Structure 1
Amino acid sequence: MTAGRFQGKTVLVTGAGRGFGAVLANAFAREGADVIVHYHSSSAGAEETVTAVKALGRRATMVRGDISSLADVRQITERSFEFGPVDVLVNNVGDMALEQKSWRELDEKAVDHMLAVDIKGTMFMIHEVGSRMMDGKGGAIVNIGSQVVVAGSPRAPQYAAAKYGVIGLTKSYARALAPNVRVNTLGAAFMETEALKNRHDWKNGRREEVLRQTPLGRIATPEDMVGPTLFLAHEDSRHMTGQFMLCNGGLAMVGA
């Protein structure tokens, strides 16, 4: 097999048992990486991802844990570095408040869960894995964010707040872990995963509204977000850190 851009690298992808995480794990494997497949509840999906990575001739392992628990994250980190020094971490796990239909549905437990996963979880993963990277040979961390920080979310305001928190973590750890570890965030578009397709607002006019406002005229697939993610993880972006990079078909555009 032809050597890929991540030949000889080890990549840890959180939430790789399904959805975009599984797509990313396979994409890194096709580029030559060995892959650590993190999951929390999707054990069957994680096994499928590991099988797919191994079918590409790469090494793969599964690690389970709740990223909102610091103890779990420390175990995830320990097991990951036992598999091999982690060169790339992709923080893909995030809560989208899929069941929420309107901002009027204020549920304290749902808000707490989102902030725990998206902010605490992302922070714990960056902190633990990034510290080990910094003490070793360095690496790259890519957080999967959202263009919601530009437009806001009238459906679930806590989602926009959580993703803004990820930007703060990105900038802070980009400075703390410099110069050997780079930390960036991808401002991803709406990705038409099964989870999004089943969302109430998406099935009741939101999809059409987003489509009308997107200059490139289509809703992104998970595969559309692979290239930008790999770019931020690769040496091609070696002079980028602490950055938020939009990839959303032009739905939201920001100034310099």
Structure 2
Amino acid sequence: MKKFLFADLDDTLFQTFGKCGTHRDAPDALQPVAYYKDGSICSYTTPAQRSFLALLQDGMTMIPTTARDLDGLRRVHLPFDSYAVINYGGVVLEPGGAVDRPFLEGVRTAMHTALPGLLELAAHIDAHGARTGYAGRARMIEDIGTPFFLVVKDPDKLSERLAPLEEHVVRPWIADGNRDYVVHRNGNNLAILPKALDKAHAVAHITARLKAEHGEIVTFGMGDSRSDARFMAACDYAIIPRGTQLAGVTVGAL
């Protein structure tokens, strides 16, 4: 029976140097695996992560399931050769890298319906910045001609500064009749997504195609954050890296 792992990337299979924990004291143990647009190193793997990746390559097919856009995925130097899920589930890539156009067209319709709300919220966020002096601004994430979601990052990478913005601007806006949107914050990343944008939808779509091709299969889901939980729950088994947001939620529920 064929095995497939739907795996989030950042903070799951690799992370930035600042998140490498004790391995920062032994940088020779780290290997670069993802890069910024200018070619500089973005993220590294630890020895344990490389051991896990080697285990995956022995009899399992890995399918990246990420918020990264197409360009961001291309800057990850790992051997992906099957399907891929990018843009929080907005785009499915076929083996070989072509866009699954029928899937994208369905998502695109939902995203254009959600666009006026995202633009309204972006204006509220930027007005908050102008009013308070906060320098973080809302940025629309678009890819392959489609707007998907908003993201705000603290320009000084002080993630705690995002909390007042989430509490006093974003969540009240959602509560005030905008329930077709969800907010997700993990580290220095505050994202506001239409509910129609969900990695779980893309995983279900690919799983159906894999079953049509291979018959019965076994699926695994792996991720680090709350936003990964839905697609992981759609798989037969779930894997959660230690020390992540989702691991903390799981332990706290015990």
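What follows draws every value from the coordinates through simple rules; no lab data is involved. The structure displayed is predicted, hence computed values, not measured ones. Cβ atoms are built from the backbone, for glycine too; each structure is taken alone.
One table, with the values for the structure above:
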{"read-out": "Identity of the structure behind 0.20 (criterion: FRET efficiency 1/(1 + (r/R0)^6) of positions 58 and 90 (r between Cβ atoms, R0 = 25 Å, to 0.05), calculated), options 1, 2", "value": "2"}
{"read-out": "FRET efficiency 1/(1 + (r/R0)^6) of positions 82 and 242 (r between Cβ atoms, R0 = 30 Å, to 0.05) from the coordinates reads 0.50; which among 1, 2", "value": "1"}
{"read-out": "Answer label among 1, 2 for the case where helix-only ellipticity at 222 nm (-39500 (n - 2.57) for each DSSP H run of 4 or more, over all residues; to 500), calculated from the coordinates, equals -10000", "value": "2"}
{"read-out": "At a computed 3.2 (distance in nm of label points 7 Å out along Cα→Cβ at positions 18 and 194), which of 1, 2", "value": "2"}
{"read-out": "With FRET efficiency 1/(1 + (r/R0)^6) of positions 98 and 218 (r between Cβ atoms, R0 = 25 Å, to 0.05) derived as 0.70, matching label from 1, 2", "value": "1"}
